[in-house]
Every structure is written in structure tokens, then in C-alpha cells.
Structure P
Amino acid sequence: MFSKFERFVACRYLRAKRKEGFISVITSFAFVGIALGVATLIIVTSVMNGFKAELLGRILGINGHISIASLHNTNFNNYLEAIKTLENQVIGVDVAIPLVEKQLLATAGNSAEGVMIRGIRANDIQKKQVLRDGFKDFDLNFFKDDVVVLGYKLANKLGVMEGDEITLLSPQGKITMFGTVPRMKSYRVAGTFNFGMYEYDANFIFMPLEATQKFFSLGDSVSSIDVTLRDDVDIDYTRELIRNAVESSGNRAFIYDYRQTNSAFFNAIDVERNVMFLILTLIILVAAFNIITGLIMLVKDKGRDIAVLRTMGATKGAIMRIFFLDGAYIGVVGTALGVILGLLFCDNIENIRQFLQSIAGRDLFAQEIYFLSKLPAKVETDVVVSVGVISLLLSFIATLYPAYRAAKMDPVEALRYE
């Protein structure tokens with residue numbers, strides 16, 4: 001498509017002489033602008049994707065894809081039969097875990113915090129990777145009787161450690177002739193967990209299921225069942241199968257999935273990611289305008305050369321291709337460098353965050369705000385390809401007008417005014 005002569009002349013024009021220094025500076029700005037724009041776009045998009053994937057993975061690892069909650073403050077009396085039916089008869093179900101989950105007040109010394117109590121069986125914790133990892137520093141053989149395991153952030157807020165006692169207070173107490181007496185009991189802190197997600201580490205307390213049932217006087221019943229699927233490709237169909245299975249076991253329940261529970265949150269992340277993609281694309285667009293400026297100035301400066309080439313037999317198409325190659329070179333090399341920088345940054349983003357954090361002397365990714373303890377980045381091939389295509393397309397479009405202007409230049413007029 002491009003002859004050896006055209007490539008040779010295009011390379012000569014990219015090597016600026018001393019008098020063309022200003023043109024070279026503009027070209028360099030365009031090159032750097034495209035590289036930084038592409039790298040920034042890949043980094044920001046990957047961080048947003050990583051944040052969503054990591055958050056979703058933690059949420060599903062702790063709560064499951066589908067939740068089955070009892071209706072009208074009633075409880076599941078035959079939950080064991082329902083779980084057996086779900087795990088053995090419903091296609092797609094991986095794990096079904098019975099839970100007792102209530103809001104309480106936890107006190108220790110002069111500290112008091114509102115907490116979420118989750119009653120769960122020790123063997124159910126072993127069934128899920130995120131739960132196992134969170135309890136890796138705790139021996140589950142001791143997860144029995146009247147003990148509690150706190151999120152490490154919550155333990156710090158209450159000022160307790162292993163072996164200390166905390167008091168749990170529930171407003172749903174016993175009804176007496178003098179009114180409702182709050183339910184209150186002290187428990188020994190057996191250890192802490194760390195899920196790497198602030199909402200759980202700072203607000204949740206795990207208790208053995210039997211101890212939780214006893215505290216709330218539930219007998220042999222639970223308040224909900226969490227269902228984890230092998231995958232969520234056909235989650236709507238699976239949810240209907242679960243509904244039929246639960247109703248066939250004699251329970252009436254409200255069934256919902258993680259999309260309903262976290263819809264507003266994940267929709268906000270998607271909107272923010274798309275808006276950031278659009279805004280950061282403008283960086284590449286600005287760099288493309290620099291290509292136009294640099295090439296127009298190069299065409300004006302090389303007017304005499306263009307005239308000589310035309311008189312020697314070079315066609316308008318050849319002249320146009322020469323200047324198109326100059327702009328395309330800036331776009332291709334700038335895009336390639338931006339992709340490499342973006343991928344390297346994403347691969348080392350947590351180390352970079354730690355380095356910048358040590359220099360700034362402050363937390364640049366607060367768990368209280370972003371929910372996660374680490375800065376995640378998930379590079380998706382289609383995103384990288386899309387960014388590269390957009391960058392190349394804008395760069396190529398930017399070269400068309402200067403190349404067309406060079407091809408339309410009248411050699412006689414160019415030589416006359418030199």
C-alpha cells in the first residue's frame with residue numbers, strides 16, 4: 001500500500017531539524033498525549049472493573065447469589081429438608097446455608113456498637129472460599145457453645161481481644177406484665193475474622209448457629225437460607241426452581257437475588273465507569289488535535305519540498321500518503337506505548353498505591369469509603385482493544401485534513417512564495 005519511497009520521505013520528515021524545533025515539540029506533545037490518554041483510560045477502566053468484580057466476589061462469597069427469607073417475621077422450621085431439596089434436586093445450586101441474622105447492640109466496657117449477628121454452622125464456613133479465608137487465623141474447632149467471632153475492625157472499635165467478653169442486647173425480649181424486658185447475654189470473644197471488606201469487618205459478629213437460636217428463642221428454626229450457585233448465567237430460571245422447591249417443602253418465603261439487593265450500588269459503578277470512559281477519551285481527542293496542528297505546520301514548512309517532489313513526478317496520492325504516514329506513526333507508536341504503560345501500571349497498582357501512600361503519609365484508599373482493603377484492577381481484553389481502536393481511529397482521522405492539504409498544494413505557487 002505504501003511504497004518504499006513514501007516510507008523513506010515520511011521518516012525524513014519526522015526527524016526535525018533545528019529550525020523545525022517548534023514543530024517537533026508539538027509532535028512530541030501529541031505523541032505523549034496519546035500515550036498518556038490511552039494508559040489513563042485503560043487504568044481507570046480496569047480499576048473500575050476490578051472494584052466491581054472484587055466487591056461482587058466478596059459479597060457473593062459471604063452472602064450467596066440467592067437469599068430465601070421467611071415471611072411475616074416467621075422462621076423456617078423444617079429448613080434441613082429445604083436445604084436437602086435445594087442441594088440435591090435443584091440444578092445449579094452449589095451450597096445452601098441456613099442462617100440466623102439479627103441486628104443487636106454489642107457492649108464492652110464503655111464502648112457500644114450496633115452490630116449484625118450472623119448465626120452459622122462451623123462446617124458451612126468451610127464450604128465457601130471467602131469465609132474460609134476470612135477465618136484462616138481462627139481454629140473453627142473452637143467455634144461452638146457460647147462464643148462469638150468479631151470482625152477485626154469491630155473488635156478494635158469495642159476495644160476487645162481474644163478471651164474478653166462482650167454483652168449482646170436485643171430489644172426483642174420477653175414480654176412480662178411490666179412490659180418487654182430486653183434480651184441480654186454475655187459471650188466470650190473466641191477470635192476475629194478479616195474478609196478485607198470494611199462493611200463486614202466493622203459491623204458483623206459470627207456465632208454458632210445453635211447458640212444464636214438459643215439466644216433468640218428460635219428452637220430448631222432459622223430466619224433465612226443463603227444459596228450459592230455454580231454460576232449465575234441462568235439465575236432467573238434457577239430462582240424459579242428454588243421457589244418451587246421451597247414451597248414444595250411446606251415453607252412460604254420471599255426469594256431475592258444479589259442483583260436486587262445491590263442494584264443501586266452496582267448501577268452507580270457502571271454509570272461512573274461509562275462516564276469516566278467518555279471523559280478520558282477527550283484526552284486522546286485533544287492529542288489528536290495536536291497531531292492536526294503539528295502536521296499542518298509541517299506541511300507549511302515543507303511546501304518547497306512538496307513542490308519539488310511534484311515536479312519530479314510524485315502524484316497527489318503519494319504526497320497524501322507521506323503525510324498520512326507521519327500522523328499514523330505518531331498514533332500507532334503512542335497507542336502502543338500507552339497500552340504497555342497501562343498494563344504495567346495495572347499489574348503493579350497495589351505496589352504503586354503503597355509507594356504513593358508512603359510518600360503522601362496518608363491513606364489513599366480508605367476502607368471506610370471504598371469498602372475494600374486493597375486497590376483492585378481487572379484488565380479486560382475487550383476494553384484494551386476498544387481503547388486501542390478508538391485511539392488509532394482518532395489519530396488516523398486527524399491526519400486526513402493535513403495530508404489532503406499537502407496533496408492539494410500547487411507546486412508553482414509553493415515555489416513562487418519560497
Structure Q
Amino acid sequence: MDYHMLKPESLMMSYGYKPELSEGSIKCPIFQTSTFVFKTAREGKSFFELAYGLREKEENESPGLIYSRLNNPDLEILENRLTLWDKAEDCAVFESGMSAISTVLLKFLKPGDLLLYSNPVYGGTSHFIKDILTGFGIDVLPFSAKDSQEMILDRLEQSGKAQNLAMVYIETPANPTNSLIDIRMCRDIADSYSNSDRRVLLSVDNTYMGPIWQHPLAHGADLVLYSATKYIGGHSDVIAGACLGSRELIGQVKEMRTFLGNMAGPWTGWLLMRSLETLKVRMTTQNRNAERVAAFLVNHPKVKRIHFLGNLDDPRQQEIYNRQCHSSGAMVSFDIKGGETEAFAFLDNLKLIKLAVSLGGTESLAEHPATMTHAGVPPEERESHGISEKLLRLSIGVENSEDLIWDIGQALEKVKTSPDARKTANLILSEA
């Protein structure tokens with residue numbers, strides 16, 4: 001079969017798996033084993049030579065199975081399938097999204113290096129960058145979606161550490177504001193500080209868009225990172241992470257993973273393979289539902305502002321979206337009129353949508369970023385990026401869109417507003 005003729009959604013059922021090696025089982029079994037038996041001592045020697053880089057792989061030679069900390073059939077098949085969406089050469093799967101992020105940062109940064117990163121990022125990533133990396137003597141410098149390339153370059157030069165730039169790390173769209181970062185611009189910045197001795201790497205956390213709605217490698221990224229817990233897993237029943245890129249870079253990432261010991265187990269690999277079969281179907285439904293929810297919220301009298309890629313009002317953000325994204329996604333954030341009291345009232349009155357963190361699952365979720373996922377970010381920093389007390393984040397699932405809109409509408413109705421706000425709301429409703 002010529003796999004190059006088929007689309008990824010067709011290959012998710014079988015790519016990388018040979019039923020004849022598993023008693024004809026149509027699905028890959030769970031290889032619940034810690035170690036693998038060698039046929040001969042010479043085979044064992046050969047496998048270890050490859051695993052430890054003692055020799056180059058021969059043509060048509062595949063690494064042999066040794067020990068599940070190094071490789072396991074469930075993980076290897078999963079990694080092969082994950083490369084298809086992003087057209088990556090290789091993939092490494094981890095036990096969590098944070099383990100993928102931390103492994104990449106620890107592998108490619110050393111004391112004295114400078115990390116340029118976009119802000120805001122997921123709260124756990126923010127903590128690791130600002131509180132863990134800096135403890136190892138790594139300098140960090142943030143920038144925001146509002147900054148132009150010239151502003152970022154000027155900030156780099158003013159830092160006095162531009163010559164030490166080793167990596168640009170971005171999260172786009174940003175969690176939880178949906179702010180877009182221009183991947184190509186970041187590639188240009190990284191290239192301007194690269195030289196013959198060292199390439200400045202560009203790493204992109206693509207969790208918010210999943211493997212279908214945005215492909216960072218096509219826009220110049222070196223590494224793509226996912227919390228595979230989210231859309232890739234998609235059922236809120238597994239924690240995992242993934243990193244994709246060239247064989248050379250992922251080989252280094254896998255080496256670091258081996259010694260940190262944070263690879264995913266066979267059960268995780270099996271669950272993610274199951275989920276990949278419905279990934280496009282789920283994400284397509286989630287996007288359609290999100291567009292309908294956003295259309296309902298955009299003119300609601302108790303909503304001050306909506307943050308959704310299908311409703312951008314900034315020309316620069318729209319230009320990035322048109323060039324970089326294949327969909328408006330399924331994450332909808334909005335500012336409710338009021339503050340924490342009104343936001344909590346909305347959350348506490350939801351019936352169908354669940355009050356929980358995480359995203360990308362089949363069920364719709366709602367949370368309050370300022371006091372939940374981004375609680376560890378300093379208040380002044382949260383406010384500067386629009387993560388205020390009034391901001392709410394919705395992860396839209398696969399339920400019937402009319403039911404989701406009903407639930408959001410009835411919860412908003414129960415939010416008490418000030419007299420002035422009620423007067424404005426009544427005026428809008430009467431005009432409608």
C-alpha cells in the first residue's frame with residue numbers, strides 16, 4: 001500500500017502496525033512488559049549499539065526492543081502515527097505534557113543561555129520557566145502577542161544577553177486568551193541569532209490547536225509540543241505529552257527521556273492510539289459547536305468581550321490567523337460583565353457543562369483562569385495579559401450545540417447585574 005496517497009485520518013487505524021506480528025489481532029495489543037527477550041546474544045549486542053549510539057543504523061535496520069524505558073511497541077506505533085498530522089520525521093511521547101515541555105527545555109538549555117518566551121503561557125509552563133529554569137542559571141525574557149518583531153529584537157539587545165539566545169519558546173494560541181503569536185516571525189528572530197556553531201531553536205506548544213488545526217513545523221518551528229491529555233487523548237481519561245520534530249532533535253529528546261525516565265507506559269500508548277482514530281471527527285464537531293457558542297455569546301448583554309479565533313477584531317491577529325491556522329478551534333474565553341462574583345455565579349449555575357480544568361475532551365468544561373489554571377501567575381502579570389477576574393474559559397465538547405447554548409444562557413440569566421448593567425441589558429434586548 002502506498003501510504004503517501006492516504007490522509008492521516010485514514011491511516012490512524014493501521015499505520016505502523018502489523019497484525020501478523022500479534023496473532024492477527026486487528027488492534028495493537030497492550031504490551032504490558034518491562035523487558036524483551038533477545039533471540040541471540042549477538043542480537044542483544046546489536047540492539048544496544050543502536051540504543052546507545054555506538055554505531056550508525058544500517059539501511060532498512062530498525063531498533064530492536066530492549067526494555068520499556070527505552071522502547072515499547074505501543075509507544076513506537078503511537079509515535080509513528082502522531083508524526084502524520086504534523087508531517088514530522090519523529091515523535092517522542094511522555095507521561096504528561098509538562099514532562100515533554102520540561103524535558104525539551106532541560107535538554108537544549110544550559111546555564112548562561114537565554115530563553116525568549118511568549119507570555120501568557122499555561123500556568124505550569126510559566127512556573128517552570130520562571131522558577132525552575134532560572135534556578136539552573138538560565139536567563140529568561142518574555143514578550144507578548146502585542147509586541148512587534150522590532151520591539152522584541154530591541155528588548156533582546158537591551159537585555160545585554162542576546163548573544164546567548166538558545167531557544168524561542170511560544171504557545172500559540174495562548175492559554176487562556178487565544179492570543180496568536182506569529183510563528184514565522186519567531187523563526188526569523190531565532191535565525192537572526194543563529195550561527196554556524198549553533199542554531200537557535202524554535203519550540204511551539206500547539207496544545208490549543210491540536211494536530212489538525214495548526215502545523216507549526218510548516219511555518220519554521222523546530223519542535224512541536226502537545227499536552228496529549230487534551231485533544232489527542234480527548235476523553236479525559238489519560239495524562240500524556242508529545243514532542244515532534246526532526247529525527248536528529250527527537251533523537252536527543254528521546255535520549256534525555258531515557259535518563260529522566262518520564263516516557264509514557266503501554267496503557268497510555270494504547271489509549272492514545274484508540275483516541276487517534278476519532279481525532280478528526282471529534283475536533284471537527286468541537287469546532288462547529290464552538291462557532292455556534294461564540295455566535296451566541298458575542299452580543300449577549302452580560303458578556304463584555306469574547307476571545308475566540310473566529311471573532312478577531314485586531315487586523316494583525318487576523319492576518320496571523322489567516323496564514324497560520326486551519327480552524328478557529330474549540331476554546332472560547334469571554335469577559336463577563338462584573339468580576340469574580342459574577343464569574344463564579346455563572347460557573348456555579350452551569351448544569352450540562354462541567355466546572356473543571358483541562359480542555360480538549362469530549363465533554364464541555366468551564367473554569368476561571370485567574371483563580372485556577374493561572375493562579376500561580378503574579379496578579380499584575382495576569383492583568384497585563386487580560387487574565388482578569390471577569391475572564392472565563394470554555395472548552396467546547398461534542399454535545400449538541402443547542403444544549404450547550406441553553407446551558408450557557410440559563411447560567412448567564414442567573415448572574416445578578418448592577419442597576420446600570422440591567423438597564424443596558426434591557427435596552428439591547430428591546431432593540432433586538
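Read-outs throughout are calculated quantities, based only on the coordinates presented, and are distinct from any laboratory measurement. Keep in mind that what you see is a predicted model, and the values were worked out from it rather than measured. Cβ atoms are built from the backbone, for glycine too; each structure is taken alone.
Consider the structures P, Q: one of them gives 52 for percent of Cα pairs over 34 Å apart as calculated from the coordinates. Say which.
Working: P: 52; Q: 35.
Going label by label, the one that fits is P.
In this comparison of P, Q, the computed figure 1.1 for distance in nm of label points 7 Å out along Cα→Cβ at positions 320 and 400 is attributed to P. Sorting P, Q by relative contact order in percent (Cα under 8 Å, 6 or more apart) from high to low puts P first, with the largest value. Where does the value 0.75 come from, among P, Q, when FRET efficiency 1/(1 + (r/R0)^6) of positions 264 and 384 (r between Cβ atoms, R0 = 35 Å, to 0.05) is the thing being computed? Corresponding structure: P. Here helix-only ellipticity at 222 nm (-39500 (n - 2.57) for each DSSP H run of 4 or more, over all residues; to 500) was derived from just one of the structures P, Q, and that gives -18500; the source is P.
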